[in-house]
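J.: In what follows, structures are represented as structure tokens.
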Structure I
Amino acid sequence: MATANKTQPGDADVQAYVVAQPEARAADCQALIALMQRASGHPPRLWGRMVGFGHHHYVYDSGREGDIFELGFASGAGGKGDISLYVSGGTERAALLARLGKHREGKGCVYIKRLADVDTAVLVQLCEATLRELRT
């Protein structure tokens, strides 16, 4: 039961996405790109309005399947709002989020206002835990 996801990888310029952000947000996006690229070993690629790293094919128990990035983030529209971090953290999620810093949780992501609000070493651990979960 393969149906196409709305979110697909594209060929749009990631740096154009970054420079379109207000200055402080662009710096956070640039830092997240470096952090997630180091963690994943993959270059950034735009998946719609999200910056993704790597590729993951999933199949749910229902039979639905699709493709998405392993790690990613999205800046609020026009630099307003939160930065959405697309990380799961697997079984380590709760413990890592308890140490992350100022954030809100969503079902499939973690929301932060700015990178300075969180412990980037813990964010790296959250990315690594996500990759371990997806790659096993």
Structure II
Amino acid sequence: MLKNNKGFTLIELMIVVAIIGVLAAIAIPNFLNYQCKAKQSEAKANLGNIRTSQEAYFAEFDTYATSLANVGFSTKGNSRYSYTSTGSATAFTATALAKAPGLKTAAGDLDQWTITEAGTLTNANNECD
């Protein structure tokens, strides 16, 4: 006599585990990419603020500031990037260099962003792409 057993077979459970594994293999890299882009937004926003400060300084003194201290820029709390700026009478360059170990490229380089007086924002290492 056969009993009326209810439940899943081992094959059915293995298929479900395989499907979950495939979905995780697709979802985890996307999640890490979004996380990386969210961290980079700090650098982009702060470099935009530095550019605005540099333009205000230029409007008042007819030259760009030679350091961030001259434009009154500083960060509060735990910043993921360190910021530097160099300026001259006609141009400036501000740089954000990652401090956090989680912002390294596959080659081990730190993530680095740069902005100029023209507003050109570049990522030297294309870390999230």
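J.: Given structures I, II, which gives the highest value for volume of the Cα convex hull per residue in Å³?
T.: Of structures I, II, the maximum of volume of the Cα convex hull per residue in Å³ occurs in II.
J.: Also, I was wondering about something else. To which of I, II does the computed value 10.1 (mean count of other Cβ atoms within 10 Å over residues 16-23) belong?
T.: Only structure II yields this read-out.
J.: Let me ask something else about it. Rank structures I, II by relative contact order in percent (Cα under 8 Å, 6 or more apart) and report only the one at the top, that is, the highest.
T.: I
J.: From I, II, which structure was helix-only ellipticity at 222 nm (-39500 (n - 2.57) for each DSSP H run of 4 or more, over all residues; to 500) = -11000 calculated on?
T.: I
A short reminder: the numbers here are calculations on the coordinates, not readings from a lab. None of the values given here were measured: they were computed from a predicted structure. Cβ atoms are built from the backbone, for glycine too; each structure is taken alone.
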